[in-house]
Structure I
Amino acid sequence: MPRSHLSAADVVDAAAALADDVGFDAVSFSAVARSLGVRAPSLYSHVRDLAALRDALAESALRDLSERISHAIAGRSGASALRGLANAHRALATESPGRWQALQRRVGASVVGSGAARAVVELTSAVLRGYALPEREHVHAIRLIGSAINGFITLESSGGFDHSDPAPDASWERALDALDSLLCAWPAGADDNTGTKGEHQ
């Protein structure tokens with residue numbers, strides 16, 4: 001039955017459900033419109049274009065992720081908080097694979113500057129404050145943590161661990177132990193001026 005009083009939130013929710021069901025790449029205006037029982041042109045009054053819809057889906061995923069992280073790290077610090085952070089990412093990828101896929105792409109400026117994106121960064125920084133890392137090193141540590149978590153999840157979700165033992169859960173725990181050890185023994189940062197233009201002049 002056709003939907004009346006459709007809102008932008010309805011469109012994004014439908015796109016998220018579609019992405020989780022059949023994959024992020026399958027999200028299109030026509031597919032979302034079919035799921036809502038409306039014609040594709042009617043969506044343009046709620047979302048500017050497909051890129052905007054996919055960015056809205058990414059922002060929705062970030063809000064979900066930030067809530068998961070917030071609950072997972074509450075009252076924790078150090079290795080326990082790091083595990084909560086990582087497990088929140090993995091849970092999102094497992095329970096809402098389409099939303100997680102929405103975050104594995106270059107997003108627009110509106111998503112980068114969103115409150116949801118800032119919340120994820122701030123929560124990750126809160127975890128890092130449980131380690132003896134200078135503030136200037138946080139950006140490097142955040143990039144490392146993101147690379148490790150997303151790299152593992154990408155390989156796991158694509159079946160990269162299906163044909164070897166032990167089960168991925170065992171490797172996940174080892175990886176988090178290794179990340180904790182690395183953060184505890186973080187190398188001293190290089191001089192901020194190293195490698196700047198004019199170094200050899």
Structure II
Amino acid sequence: MKCNKVTKVKPLVETRYLSLYEAEYENKIGNARTWTIASRKDNDTIQKQYFENKEDKTDGVIIAAYHKDKKKLVIIKQFRIPLNNYVYELTAGLIDPGEDARSTIGRELLEETGLTLVDVIKGKGSDKVYVSAGMTDESLAFVFCTCEGEISDEHLEDDECIEALLISQDEAKELIQSEEKFDIKCFLVLQSFALLGEKLFEE
């Protein structure tokens with residue numbers, strides 16, 4: 001079966017954390033089309049990925065964390081500018097230059113919740129998942145882990161409005177029935193935790 005073929009990618013807007021590109025492509029019946037792409041990557045990286053088969057590196061991490069001592073799921077409630085409102089999310093963040101995914105997990109967990117990473121649960125999650133493939137090439141390592149400590153906001157950055165929460169299995173059942181705003185990744189983990197509880201974090 002013939003598929004679409006990208007022939008050119010040009011930058012539209014480039015900023016520190018997010019850029020927009022226009023991809024020109026030929027569709028499966030030979031017609032020329034364009035598509036707008038949001039990306040975390042710079043233009044040089046984009047060109048090499050599309051036309052030189054450079055590896056698509058993971059942009060960040062998404063963290064499904066379980067506080068073993070308190071037997072609760074860790075989520076956050078964060079103010080997001082695009083929504084002009086708070087939304088329930090999992091802890092997450094971009095992988096900084098020189099970091100690997102594990103060090104990013106520990107850093108982001110501490111920054112956003114005050115909790116300390118204990119262990120990454122092997123055999124759960126994925127090294128790379130895509131967030132919204134119709135709009136962006138952003139990819140995340142989806143990690144299940146355990147943590148310890150007490151909730152704190154002392155490590156938050158100036159622009160972060162985050163409330164970290166520890167949610168029991170019963171509270172998860174109630175929350176997913178509410179009219180609150182949810183990031184889809186958080187909603188799916190909450191659903192699974194409501195159903196499985198601690199078993200969700202077993203290897």
Structure III
Amino acid sequence: MSERIATIIRDTTETRITATINLDGEGRLTCDTGVPFLDHMLDQVARHGLIDLDITASGDLHIDDHHTVEDLGITLGQAFDQAIGDKRGIYRYGHAYVPLDEALSRVVVDFSGRPGLFMNVEFTRAAVGRLDTQLFREFFQGFVNHARVSLHIDNLKGDNAHHQAETVFKAFGRALRMAVTQDPRMAGQMPSTKGCL
């Protein structure tokens with residue numbers, strides 16, 4: 001199997017981001033985004049997705065976190081799209097339910113080639129740490145647009161916004177892990193009756 005590794009550099013007037021991913025990693029994260037809670041969430045994705053992530057980001061945080069969070073989603077989406085290649089032999093679909101104390105979230109992903117975000121999360125607080133909870137949607141929207149996936153995110157219950165977010169990102173990591181795994185019975189085959197994704 002060829003290495004499924006990609007590096008993307010996004011350089012705009014608002015942010016400069018470099019992201020390297022290894023889809024067949026060990027769950028290691030090297031990360032400095034300037035947004036501490038986002039770093040914590042990306043650690044969940046790496047650890048539970050068994051994806052190695054190496055991310056550096058500098059953005060206009062003196063304005064707010066919006067551009068950095070959104071552009072991280074875009075950059076990671078581009079990196080996934082590049083690393084996964086033509087998608088031959090992958091499971092394609094992934095899903096996970098993850099609890100954390102009172103919170104429970106479900107994430108389902110399809111590497112369909114058709115971007116779509118369907119997110120149903122009502123955070124109980126407007127911010128976790130300093131991070132505006134509205135920005136989680138911006139992160140995932142950037143990701144799905146550029147990874148070209150259909151992504152369903154549902155927080156089924158939860159009273160603590162930190163727990164809500166953490167269950168979402170852990171489930172996201174686990175769903176990605178399932179979807180990008182190579183299915184030995186599908187070796188070289190496209191997981192679609194269309195013959196392409």
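What follows draws every value from the coordinates through simple rules; no lab data is involved. Given the structure is predicted, the values throughout are model-derived calculations rather than measurements. Cβ atoms are built from the backbone, for glycine too; each structure is taken alone.
Calculating distance in nm of label points 7 Å out along Cα→Cβ at positions 155 and 187 for structures I, II, III picks out III as the one with the greatest value.
Determine which structure produced the value 14.9, 44 for Rg and Dmax of the Cα atoms in Å, for residues 59-98 alone, calculated from the coordinates; the candidates are I, II, III. Checking each candidate, the match is III. Quick check on the output: -11000 is helix-only ellipticity at 222 nm (-39500 (n - 2.57) for each DSSP H run of 4 or more, over all residues; to 500), derived from one of I, II, III. Which one produced it? Matching structure: III. Given a computed value of 0.05 for FRET efficiency 1/(1 + (r/R0)^6) of positions 27 and 171 (r between Cβ atoms, R0 = 30 Å, to 0.05), which structure among I, II, III does it belong to? This value belongs to structure II.
Tell me which of I, II, III gives 1.20 when you compute Cα Rg over 2.2 N^0.38 Å. It traces back to I. Computing distance in nm of label points 7 Å out along Cα→Cβ at positions 35 and 179 across structures I, II, III gives 2.8 for structure I.
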